[in-house]
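Multiple structures follow.
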Structure I
Amino acid sequence: MSTTVDARGLSCPQPVLMTLDEIKKVDKGEIEVFVDTDTSKENVSRAAESKGWQVKDVQEEGEGYRVILTKEIVK
């Protein structure tokens, strides 16, 4: 299951808030977050990790970044 958060063009804290809203909706899986600043990339990554998600990958996408977040439920 993969969902997408497109926060390009938004300034902090909006990308973080959008990512945290998506994290609340899904308890596991993968979330792709698109941001366009280094600050947003770092803040989104830190916020996700604080909620138990892992940053699987960060890729440059045009003039921004695609941050891949993952979480698996441990049984």
Structure II
Amino acid sequence: MNINLTAIFEKSPHGYIGYIEELPGANTQGETLEEAKENLSEAVQLVLEANRKLTEDENKGKEIIKETFGVISA
């Protein structure tokens, strides 16, 4: 399975602002484009971890089926 995510980078007076078009909350900034790209990769990981934790909390006490759906690689 391949899922393509779109990174958007905008030049600002202080460097670059970046976000993932398909993943609300995954945004960052950096003094250079390279730094913004590295920071955005970390932001995606943090958003996914936070969403996983929120879902785990919401599902406590519920009968659920949990399985791996796919892998996104950067």
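FYI, it's all coordinate maths here, none of it is from the lab. Keep in mind it's a predicted model, so treat the numbers as computed, not measured. Cβ atoms are built from the backbone, for glycine too; each structure is taken alone.
Things to note:
- Computed 3.5 for distance in nm of label points 7 Å out along Cα→Cβ at positions 13 and 53 - originating structure among I, II: II
- Calculated for structures I, II, mean count of other Cβ atoms within 10 Å over residues 5-12 is largest in I.
- For relative contact order in percent (Cα under 8 Å, 6 or more apart) computed as 23, the structure of I, II it came from: II
- Structure responsible for 0.99, with Cα Rg over 2.2 N^0.38 Å calculated and labels I, II on offer: I
- Origin of the derived value -12500 (helix-only ellipticity at 222 nm (-39500 (n - 2.57) for each DSSP H run of 4 or more, over all residues; to 500); candidates I, II): II
- Here distance in nm of label points 7 Å out along Cα→Cβ at positions 21 and 61 was derived from just one of the structures I, II, and that gives 1.7; the source is I.
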